[in-house]
Structure P
Amino acid sequence: MKLSADTPVLVSGGASGLGEAVVRRMRKAGCPAALLDRDAERGAKVAGETGALFLEADVTDAGSVRAAIEAARETHGTARLAVTCAGIAPGAKTVGKGIAHDPALFAKTIAINLTGAFHVASIAAEGMVAAEPVAGGVHGDSERGVIVNTASVAAYEGQIGQIAYAASKGGVAAMTLPMARDLSRDGVRVVAIAPGLFRTPMLEDLPQEVQDSLGGSVPFPSRLGDPDEFAMLVQHIARNAMLNGEVIRLDGAIRMAAR
């Protein structure tokens with residue numbers, strides 16, 4: 001699919017981290033972009049700097065997501081690329097200090113990371129399947145849209161204290177193929193990216209020596225990933241029509257240890 005001034009893009013969690021990088025790269029490509037986020041202050045700042053449209057939304061609330069997507073559609077037209085980046089990564093063991101994992105925290109993590117991604121993807125897909133197909137790519141394949149969800153290497157190698165996060169990202173990985181199959185007849189592709197250790201707010205709050213140590217654990221390149229490298233892959237997925245139904249690890253060959 002071509003990415004140009006007539007390719008509306010929608011990004012949840014677009015006010016920071018990986019989502020912000022996607023918004024900035026899509027705007028540089030000339031695409032009208034709408035970012036959904038709960039952080040109104042940060043969202044307005046990114047929108048002001050990029051010319052994107054900020055829409056405050058809670059991804060755990062399907063009604064809130066629908067209202068935001070409909071508002072974006074009224075401004076830019078139907079989103080042809082939807083990227084789900086909203087997420088949290090709490091740390092808690094299954095049993096910690098003799099006490100079971102807080103069920104409310106587990107449910108919140110699933111609600112934001114997995115159910116939230118589903119809300120954005122499915123409601124965005126509803127608009128895509130109703131839209132006219134567009135020609136794009138080297139071979140001119142007619143497609144109606146592309147959905148890119150954010151999983152994590154934790155879906156495969158969840159570490160100690162990542163039970164909720166790993167479960168949520170495992171769900172994102174698992175829904176990739178059936179979602180792609182569901183939407184294949186309508187010309188909508190679905191791909192997930194499983195990033196490794198990236199320089200996002202989740203890691204930037206750690207001491208520099210800890211960040212350096214984490215980066216050094218990556219085989220090559222031995223550093224934390226740049227969020228724009230994630231955005232570059234999103235851009236390539238949108239343009240390459242043969243990428244469909246797959247979870248792509250973006251991790252510098254790291255395989256996470258137990259802790």
Structure Q
Amino acid sequence: MKIVVLVKQVFDKDSNINVSGDGVLTNREDLTLSTNESDAYALEEALQIKEKNGGEVIVVSVGNDSVLTVIKDGLAKGADRGLHVKIDNEESLDALDLAKLIHASIKDENIDMVLSGLQSDDKGNGQTGILLAELMNLSHASLVMGTEIQDDNSIRVKRELEGGWFQWTDLSLPTSLTIQSGINKPRYSSLRGIMMMKKKPIDVKSAEDLGFTALQKSKVMKMYIPEKTKETVYIEGSVNEIVDQLMDKFANEIKIF
């Protein structure tokens with residue numbers, strides 16, 4: 001069983017992000033970087049599948065040299081090898097370009113599964129795993145909250161639906177699964193794991209090596225901190241007048257009728 005786990009490096013949630021009036025991040029160098037939360041759950045699920053069924057776990061991350069930190073963290077937790085897809089402008093890639101770049105880097109691996117977090121904490125597109133399934137002709141399930149390997153050709157997954165409902169689905173292998181946070185409890189790196197990590201290989205493939213050219217069908221126009229606005233409206237008059245005003249606001253402003 002060969003499992004690829006996509007791991008993204010993002011700004012830590014507790015970072016104090018400063019955005020200028022013209023939409024530029026002014027303190028990028030001061031921000032703490034960490035592993036994307038749902039990707040940590042995807043890695044843990046891959047490691048548990050490997051421990052039950054055997055195989056190999058490959059941690060893949062796209063970006064500049066700083067992403068080696070999250071790759072090494074995955075190796076210290078138990079992944080077998082890493083793949084650094086080196087590109088300096090990862091933030092400028094849209095979801096489709098990112099999926100195409102990852103596809104180019106792993107298409108020769110003969111993989112059984114691709115696991116990724118449901119969405120990233122920064123852009124939150126939630127598209128990479130789905131697009132990768134299409135590009136690689138894999139079966140796919142999103143919002144995965146449980147996995148059971150049936151045999152060498154199939155897997156059963158538990159998907160989270162709306163309203164507290166869940167659905168079990170059988171998928172053929174190979175497959176691409178996007179993992180929901182809370183599926184498991186991610187492990188910490190042990191001292192032994194950290195020492196073993198130093199001996200594990202990390203392959204590097206640049207965008208140029210892969211013959212990749214970004215088409216960039218979409219781009220970020222501006223970043224800004226959402227403005228918090230609050231307005232209290234007092235409705236006065238007789239009971240009938242108040243009811244009429246409420247009905248008007250519900251129908252024309254809030255549009256719930």
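Look at mean count of other Cβ atoms within 10 Å over residues 9-16 for each of P, Q: the largest one is in P. Suppose you compute relative contact order in percent (Cα under 8 Å, 6 or more apart) for every structure in P, Q: which one lands on 20? Only structure P yields this read-out.
Which structure, out of P, Q, was Cα extents along the principal axes in Å, for residues 33-184 alone derived from, given a value of 57, 36, 26?
P
Using the calculated result 21.9 for mean count of other Cβ atoms within 10 Å over residues 161-168, pick out the matching structure from P, Q. The read-out was computed on structure P.
Which structure, out of P, Q, was distance in nm of label points 7 Å out along Cα→Cβ at positions 89 and 169 calculated from, if the result is 3.5? If you can, show how the numbers build up before the last one.
On the way: P: 0.6; Q: 3.5.
Structure of origin is Q.
Here helix-only ellipticity at 222 nm (-39500 (n - 2.57) for each DSSP H run of 4 or more, over all residues; to 500) was derived from just one of the structures P, Q, and that gives -8000; the source is Q.
Identify which of structures P, Q gives the largest calculated value of Cα Rg over 2.2 N^0.38 Å. Don't skip to the answer; put the middle values down first.
Working: P: 0.97; Q: 1.23.
Going through P, Q one by one, Cα Rg over 2.2 N^0.38 Å peaks for structure Q.
Here, each number is a calculation from the coordinates, and none is a lab measurement. Bear in mind the structure is a predicted one, so any value in this text is a computation, not a measurement. Cβ atoms are built from the backbone, for glycine too; each structure is taken alone.
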